[in-house]
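The structures considered in this document are given below.
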Structure 1
Amino acid sequence: MYKRIFVIVADSLGVGAAKDAAKYGDEGANTLKHLSYSKIDFSIPNLEKMGIGNITDVYNTKKLDNPIASYGKMEELSVGKDTLTGHWEIMGLKVMTPFPAFTDTGFPKELIDMLEKETGRKVIGNVSASGTEIIKDLGEEHMKTGALIVYTSADSVLQIAAHEEIVPIPELYRICEYARKITLENKDWMVGRIIARPFIGENADNFKRTSNRHDYAVKPFGETTLVKLKNAGYDVIAVGKINDIFDGEGITETHKTKSNEHGMEITASIAKKDFNGLCFVNLVDFDAIYGHRRDPEGYAKCVEDFDKQLGEFLPLLNDDDLLMIIADHGNDPLHSGTDHTRENVPLIIYNKNLKPVNLGTRESFSDVAATIASNFNVELPKIGKNILWKEY
C-alpha cells in the first residue's frame, strides 16, 4: 500500500486522436506530437526517462527500452471532451450527457434578460472569445457604462468579466452565483462552470486579469473516489482548479495556483509534509494559455518548463509514494478552431521501487480512480480497473 499518491493532470496534453475522434471532427489530432515539432531544440529529458516517447512520437525524444516509469495511454468512456467530463471520469464517474456549449450561438436572450434584470446592469459581448482579448475589446466600454462582459469559449462555460473598481469582487461573485442558480434550473442552460473573471488596469493597453477568479461548477452527479477517500478519513489535497471542478466535494484541503510553475511549487511543498492520502493537481496553463490560443511554440516551452520542475520534484518522493502523470483531454495547437480535441491521454506511473512496464491502452480514465481506491481500500468506482493489480 502506498501512503501518498500524487496525481498530476497536465491539462489538455493529449497523445493522439481517440478511436471516436471523427465524431468530434478531431481526426489526426495529437497535442504532444504536434507541439513538440514546433520547437527545434525541444527537450524534455525527465519525461523522456519516464517513457513518454514510448506513448507517441515526440520530437527529439527517444523511445526507451528501460524507462524509469510505467507508461501507457487511456481512452475516455464518457461523451464530450471538456474539463469536467475528463476529471470526473478520472475520479470514477461516466458522463453520458455532454454539458451544453454556446460557442456558435451565444447565450439565449432569455438568460441574458434575466441577468440584466437581476443585476441592473446591461450585458455586452455574449460571444465566444479569448478572455484576454475580450477585455481589450470591451473593457473600456465596460468601465464607462458598468455593463457586464459575458462570454464563453469552446468549453461548457459562462464567464463574466468585470473591472474590480467598477464591479466590486463581492458583487461579481453574487452575480455569478445567480447565473449558476438559473443555469441549474434550466437543463438546456446547464453549463459545466460559471466563472468570475475580474480584471484591473486603466485601459486596453494594460488590462490584466487578477487571481480573484472564482469558478462555480456543477456538482458531480455521484460519489467520486475523492468523496470515498474523505469519508474514510484520508487526506484529499487539491491543487489548482481541482476544488472548483468538483465543487469542493471530497476535498479536505485546497490550494489555488497562479500558474503551472506555482502549482508545481505548491505540490513540492506538500511532498515535504507528512500526509496520508491523495494530492490531486491540475496544471491549467497548457490548456488555457497555449492550447486554446493555438500557440504550439508557447505550449512546447510550457511542457519544457514542467519537465524541469518534474526533475526537481521526483527526488522528493518517498519509497511509499506513487506518482501518476495524466491529462484530461487534448487541445492540439495545430488543429482548426480553438476547441479541445478528442484524444487519448498519457499515463505515466512512477515509484522508485516499482518495475516499469508497458501499460498499453487503458479502456477508461477511471483506471486512475480504481487504482487509488484499491490502494486505500475504499469502495471501487463502477468503471475502471486497478492498474497496479498484484503490482502488474
Structure 2
Amino acid sequence: MDLSFTKEEEAFRQEVRDFLKDNLPQDVADKVRKGVEIGKEDTLRWHKILFEKGWVAQTWPEEYGGTGWSPVQRHIFEEECCRAYAPRQVPFGLAMLGPVLQKFGNQAQKDHYLPRILSGEDWWCQGYSEPGAGSDLASLKTRAVREGDEYVINGQKTWTTLGQYADHIFCLVRTKSEGKPQEGISFILVDLDTPGIEMRPIKLIEGGFEVNEVFFTDVRVPAENLVGEENQGWTIAKYLLTHERTNIAGVGFSQRALDDLKILARKVKRNGKPLAENPLFAARMAEVEIDLEAMKITNLRMLFQAQSQGAPGPETSILKIKGTVIRQALNDLARRALGPAAAPFPSEMLEGNVALVPEEAATNAAQYFNNRKLSIFGGSNEIQRNILSKAMLEL
C-alpha cells in the first residue's frame, strides 16, 4: 500500500496549519507547551473554535455533523494539532460515546445527544472501571435493577477521568447475574445531577486530580437512557474500546515529544558536547524514532480498515501497546537528558539556582509520573497482549 501523501492531502495539511496559526489561542498553546494543566474553560474554548469551523468531530460522518474526513486527513489533523501545541480534545463524547450512539442508539437518543456533544453543551465521562474490575471489566458489580420505567443503580466506578468537569456519564452496569458475566451487562446514560451520585477526587502521584471515584446510591435513571438492548452492553463496550485504543496510540503526541526531545538533546551538554552527540543517547533516540515511524504506518493501515469496515478490530491492541510504550520511552529519555534537574523539585535541590534548570525541567517529573498510567488504562498492556494472542494468533 502506498502511504505517501498526495498533493490534495498536502494542500489539506497546509489548510490545517493556516487555521491553527490564525485560530489557536496563543495562551492556550503556551500552557500545552509548558505542560500546564488545561482546565475546563480552555478546553471548551478550543472546542467551540473547532465547532464553529465544522472541524470538532473528525471521526464522525457528515450526516451526524462530522467532517467526513478520510483516515489520512484525520491523521494529518492530529499531527498538525500536536505540532502546534493545541490541547487534546476530550475523547469521551466525541470519540467514544458519539460512535456508540451512531451505531447502537435509537433515533431519539441520536437527535438529543449528538448535537449537544458537537456543541460542547454536554461534557461526558466514562463509567467503566470499578475496584476489582479494571482490565477484567466483565467482573463489574455496579447493578441496575429495572423498576417500571426506571433503572435503580447502586455501585461504584473509579478512575473516572475529568469527572469533576462532567455533567453526564455513560456506564456499564450489571442487569443480569445468571450465565456468563459478559452476558449480563448493559450500557446506560446517566445525568450526574441525578440524586444519589457522589464524585470524589483521587490525588495522583504527581499531585494532580484528573481522576475520580463515583458512588451510586439508589440512583434512578429513566429506562429510555438504555443504549441498545438490555444485556447487550458487552458488545457495545468492545465496540467503544476499539475506538478508545486507537485514540490512545497518540501518534501525534509522540511525534511532538520526539521533536521536543531532539531540541533538548541539542541544548543539554555532557562533557562539553551536546547530548545529541553522545553515541548511547543518540542510539536510544534512534530506536524510539524507528518504532514511532513503524507505528505511524500501522496506525494508517488500521484507520483505512476502520474507514471500510466501520470499526477497527482487535488489532487496535497493537496500537495501544506500542503507542503507550513509545510515549513512556520518550518521557524516560527526557528525564535522562535533564539528569538531576528532572527531580520533582529542582529549584529546591539546586538551592534556588533556577537559572541552571532548563525550562523543560519544570513539568518533566509530573509528565513522567502521570504517563506511567498509559500502559494501564484502556486495558492494561498485559491484557492487550492476551487479546492479540487469542484473537489474532489463535493461541
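Since every read-out is calculated from the coordinates, none of them should be taken as a lab result. These figures come from a predicted structure and were not determined experimentally. Cβ atoms are built from the backbone, for glycine too; each structure is taken alone.
Structures 1, 2 were shown, and relative contact order in percent (Cα under 8 Å, 6 or more apart) at 30 was computed from 1. Given a computed value of 38 for percent of Cα pairs over 30 Å apart, which structure among 1, 2 does it belong to? So the calculation was done on 1. When mean count of other Cβ atoms within 10 Å over residues 221-228 is calculated, the result is 20.2; to which of the structures 1, 2 does this value belong? It must be structure 1, since only it matches.
So helix-only ellipticity at 222 nm (-39500 (n - 2.57) for each DSSP H run of 4 or more, over all residues; to 500), computed for just one structure, reads -8500; which one of 1, 2 is that? Derived from 1, not from the others. Suppose you compute Rg and Dmax of the Cα atoms in Å, for residues 29-196 alone for every structure in 1, 2: which one lands on 21.0, 64? Considering all the candidates, the number was obtained from 1.
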